[in-house]
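Alright, structures below, take your time with them.
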Structure I
Amino acid sequence: MKAQALHGHLDALLLAVLERGALHGYAIIEALRARSEGALDLPTGTIYPALRRLERAGHVASSWSTVNGRERRTYELTDSGRRALAGERAGWQEFSATVGQFLGDTPPAPA
């Protein structure tokens with residue numbers, strides 16, 4: 001799946017990944033790939049700018065840590081991020097229910 005197809009949803013996906021706990025950037029990319037069974041194989045050039053945007057918005061906080069002798073930036077969800085994720089989930093439910101009325105498995109009854 002291309003990053004372009006995720007337009008408007010990437011931030012929510014990143015927040016959802018971080019809901020399970022703090023992760024460094026590459027681990028976030030791996031979590032997206034694993035939870036989507038490989039469908040979301042996004043490049044670092046897509047993920048890191050989105051993480052910086054979420055940090056500027058106050059939805060994630062980052063800190064430097066050492067992992068296997070390497071310095072890595074670790075990201076974690078803030079309270080603001082948890083509220084934003086709840087809003088994204090509610091919006092997604094409404095959106096998917098509405099679109100499902102048109103693209104769902106059951107065609108509408110003839111008028």
Structure II
Amino acid sequence: MANYSEALDNVFAALSDPTRRAVVRRLGAGEASVSELAADTSMALPSFLKHVRTLERSGIVRTSKVGRVRMCSLRREQLAAIDDWLIAQRRGWEERTDRLEDLVTRPEQEET
């Protein structure tokens with residue numbers, strides 16, 4: 001469980017930055033080179049590479065070298081962990097609100 005929790009923490013931390021979320025959004029459309037991804041930002045390449053490395057360490061992005069070009073691709077299975085966590089959270093809250101609704105709408109029982 002600690003490993004799962006740590007993986008979620010890393011993914012959420014990686015996605016906490018708008019630049020990294022934009023990279024993930026872009027990679028959702030398909031593989032891209034670091035240079036292509038960096039072109040969408042106004043930051044210098046070394047600064048942008050820090051974001052790529054953060055995404056790579058979290059497991060969201062995989063990079064590979066093709067000749068002199070570093071290509072990035074999205075690892076969707078890492079994002080599935082977030083989806084699973086959100087589903088569990090939603091289920092818990094729905095159960096709570098259903099119980100609250102039952103309490104609020106249940107006719108008062110008469111005392112005999």
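Quick note: the coordinates plus some simple rules give every number you see, no bench work behind them. This one's a predicted model, so the numbers in the text were calculated from it and none came from an experiment. Cβ atoms are built from the backbone, for glycine too; each structure is taken alone.
Computed quantities for the displayed model
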item: Which entry (I, II) yields the derived value 18.6 for mean count of other Cβ atoms within 10 Å over residues 51-58; result: II
item: Distance in nm of label points 7 Å out along Cα→Cβ at positions 11 and 91 - structure with the largest value, from I, II; result: II
item: Answer label among I, II for the case where semi-axes √(5λ) of the Cα gyration tensor in Å, for residues 43-98 alone, calculated from the coordinates, equals 35, 13, 6; result: II
item: Structure responsible for -17000, with helix-only ellipticity at 222 nm (-39500 (n - 2.57) for each DSSP H run of 4 or more, over all residues; to 500) calculated and labels I, II on offer; result: I
item: Per distance in nm of label points 7 Å out along Cα→Cβ at positions 27 and 83, the highest-valued of structures I, II; result: I
